[in-house]
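Below you'll find the structures, each written out as structure tokens.
Derivation of every value follows stated rules applied to the coordinates shown; laboratory data play no part. These figures come from a predicted structure and were not determined experimentally. Cβ atoms are built from the backbone, for glycine too; each structure is taken alone.
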Structure P
């Protein structure tokens, strides 16, 4: 027997065992990664990036329809809120609003003046 082979012979079991452990760990990591992709809804891809499990067109179409409807509703609601805000701004910044406050202030002063004179 060759002396170099005789020196390696006691470690052959460890080499084979180590190779098996690394291979099994790699396979388990791949399976776990695929499992997580499936669980979280990511598309599965092959070695060259091709889709292994294409999303169903019916399901995608339904989701697009629902999102489009929701988008239209939210846009309508936003338009309504903008109109309300414009009305509130117009009322608050309107000259009549300030005029009403001035009239109320004058009325309060007049009532105070009448109270002072004892006529009220």
Structure Q
């Protein structure tokens, strides 16, 4: 298994408690976590931090774009970045998401996210 200590995961979630929980999952799995409260912050972080290798985003967020639009922007501008999407309100069809995206329904289990992160690392 590759070392996860140098892999940075961008967690994009507008709900502070959910974001804190997701950051805990990422860090407990051995990754570095960076936080964003919305897609606009996430884009800025991606533009300024070349170490981001994985984006784990919620779908429904305030701001100029939701998590699906963020995923398409990431896939377009940073194609190697791995994208994981979560939502408790809707389950998008595969055609509504960019290629190579992993979807999780909320509430998601810590073990499921941890396993998925380790699989793609």
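Once mean count of other Cβ atoms within 10 Å over residues 8-15 is calculated for every structure in P, Q, which label goes with the largest value?
Details: P: 9.6; Q: 22.9.
Top value of mean count of other Cβ atoms within 10 Å over residues 8-15 goes to structure Q.
Where does the value -11500 come from, among P, Q, when helix-only ellipticity at 222 nm (-39500 (n - 2.57) for each DSSP H run of 4 or more, over all residues; to 500) is the thing being computed?
Working: P: -27500; Q: -11500.
The correct label is Q.
Okay, next question. Comparing relative contact order in percent (Cα under 8 Å, 6 or more apart) across P, Q, which is largest?
On the way: P: 7; Q: 25.
Going through P, Q one by one, relative contact order in percent (Cα under 8 Å, 6 or more apart) is largest in Q.
With log10 I(q)/I(0) by the Debye sum over Cα atoms at q = 0.13 Å⁻¹ coming out at -0.89, pick the structure among P, Q it was computed from.
On the way: P: -0.89; Q: -0.43.
Checking each candidate, the match is P.
Separate question: To which of P, Q does the computed value 9.4 (mean count of other Cβ atoms within 10 Å over residues 40-47) belong?
On the way: P: 9.4; Q: 17.5.
Going through each structure in turn, the value belongs to P.
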